[in-house]
Structure formats: structure tokens, C-alpha cells
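Just below sit the structures, each encoded as C-alpha cells.
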Structure I
Amino acid sequence: MSTFYKGEQGSVKFDDDGSSPAAIASTTSWSLTIDKDALETSAMGDTFKGHIGGMPGGSGSIELLYTGTSGDETNAFIEYVNAATDAGTAAFELYTEGSKKITFDGVMTSTEYGATIGEIQKVTCSFVTNGTIALSI
């Protein structure tokens with residue numbers, strides 16, 4: 001019988017130095033889209049288009065509850081978009097359950113802050129992958 005995984009089992013780890021990812025507290029959701037271009041291989045005289053797969057890459061987002069704790073990995077994560085120079089070596093680990101994870105180096109592309117009166121503040125961080133995406137799922 002198949003095992004189905006619940007969203008509550010997912011988590012995120014991150015390290016802006018790329019060496020030892022630590023848990024991002026209060027993560028509520030994450031998403032990752034892996035895509036690749038279809039490269040056309042058609043030649044003169046062909047009657048149908050031909051395609052091959054190009055190089056894969058990815059992009060996604062992570063949503064978390066704002067804790068405001070200075071000096072922890074969560075705060076470093078949401079502030080990482082402000083880095084003036086970024087070599088794309090930040091380590092991301094997206095967990096589906098237990099040790100099942102997707103790992104990659106990436107670049108934070110945006111962080112959206114917002115507040116609604118009477119509600120818990122949420123922060124949404126968007127990223128793109130850089131290099132190999134390892135699927136251990």
C-alpha cells in the first residue's frame with residue numbers, strides 16, 4: 001500500500017555560508033518547481049518537430065511565521081535577500097518527511113513581509129536553484 005505524506009511533516013533547513021544547514025523555525029509551507037527547457041532538434045526536411053530535454057533548474061518559495069528573534073537561522077534566512085553580493089552557495093534542504101529531502105545551493109530572489117491587524121505575521125521568501133538539485137525522496 002502507498003504511503004501518503006502530510007504537509008505537517010515538511011520542514012526547511014538553510015545556511016547562508018553553505019556548510020551546516022539549520023532548521024528554519026515556524027515554516028508553514030514550501031514549494032519547489034523543477035523545470036527544464038525543451039530544445040528543438042528539427043532539421044530542414046523534417047515533417048514534425050523533434051525535441052530533447054535541456055538542463056534542469058528550479059525556483060520556489062518558503063513561507064514562515066515571523067518570530068523576530070535576532071541572531072537565529074530563521075532571521076538570517078529572511079534577511080539573506082539583502083546580501084549585496086551572492087555567489088549562489090547558500091545551502092537549502094527541503095524535507096518532505098523524516099530524512100526524505102531535496103537539497104541544492106540557491107539564491108534568494110525576494111522576501112515579502114506583511115502584517116495584518118490581529119493576525120500572525122507571515123514572511124514569504126522566493127529563491128532559484130544554483131547547480132545540482134539532489135532528490136532524496
Structure II
Amino acid sequence: MSLHKKIEEAFRDSIKTHNKEVIRAYRLLISEMQRRHSLNVEMSDKEIISLIKKYINLIKETEKITKQISPEDKIAIEVYLQYLPVELTEDEIKEKILHNFQEIKELNSSERIKQMGRIMKFFNGQADGNVVRKILNEI
């Protein structure tokens with residue numbers, strides 16, 4: 001089942017619970033997916049994951065600015081996190097980089113950073129870009 005269908009199904013289930021914050025989180029996500037669909041943009045699972053990460057980052061940025069997070073935003077993050085792939089730990093990321101990109105150790109710092117796109121594509125959403133950048137700078 002596609003991620004889009006899973007989210008729509010979970011939204012219908014959330015309506016039955018009458019939990020306004022959960023419903024609000026799903027509505028925001030679904031309305032954006034529908035908006036993009038109306039623009040003839042098909043949303044793959046990868047694009048939906050990217051959208052979810054964007055929403056989570058927006059909430060976290062607001063939290064940094066206001067120094068607080070609303071209960072609604074906490075619930076939204078919980079809802080959104082369940083659709084993201086499990087991120088690898090820093091040690092797991094480093095191990096995979098060294099194992100799958102053996103030539104990386106021989107490159108200088110700026111050349112390693114140029115490999116970010118290729119490495120991030122390899123991890124397919126399972127690694128945070130900031131962590132990968134940190135590891136590449138440390139190798």
C-alpha cells in the first residue's frame with residue numbers, strides 16, 4: 001500500500017476518534033498532497049516523506065523562535081514521525097559510508113562534501129544530512 005493511501009486511511013480512522021489535533025495534522029498533510037495533485041504533480045512516497053520532514057522542520061523552527069511548542073504541534077510531530085523511515089544512528093551511518101564508499105577516505109574535505117548528493121541518495125531518507133556532513137568532515 002502506498003504511503004498516500006496509508007495516510008488517507010489513518011485520517012479516516014482519526015475522524016472516528018474525534019481527536020481534533022490528530023485530525024488537524026492529517027488534514028494539513030492531505031490538503032497539501034491534494035493541492036499538488038491538482039497541479040498534476042504525482043506524489044511518490046519519497047516526496048511525501050520529504051513533505052512530512054518539511055512540516056516537522058517548520059514546527060521545530062517555530063519552537064526555536066518561540067522557545068515553546070504547542071500541544072497541537074507535539075501531536076502533529078507524533079503523527080508525522082510514524083510515516084518516516086527509521087533513521088540510522090551516527091555510528092551506523094559512518095559504518096555504511098566507509099563500507100560502501102571506500103574511496104571517500106582518500107578525498108580531501110571539500111571533495112568529500114561534493115559526494116553528499118550521492119551518499120544521501122544511497123541512504124534514501126534513513127540518514128540526516130547534517131549527520132552525514134559531520135561524518136564526512138571527520139573522516
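Of the structures I, II, report the one carrying the highest value of distance in nm of label points 7 Å out along Cα→Cβ at positions 48 and 96. Kindly include the intermediate steps, with their values, before the conclusion.
Numbers: I: 3.2; II: 2.1.
For this comparison of distance in nm of label points 7 Å out along Cα→Cβ at positions 48 and 96, the top structure is I.
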## Note on the structure
Re helix-only ellipticity at 222 nm (-39500 (n - 2.57) for each DSSP H run of 4 or more, over all residues; to 500): value -1500 computed from one entry in I, II; matching entry is structure I
#### Entry: Identity of the structure behind 22 (criterion: relative contact order in percent (Cα under 8 Å, 6 or more apart), calculated), options I, II
II
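Every number in this text was worked out from the coordinates using simple rules, so none of it is lab data. Only a predicted model underlies this, so the values are computations on that prediction, with no experimental measurement involved. Cβ atoms are built from the backbone, for glycine too; each structure is taken alone.
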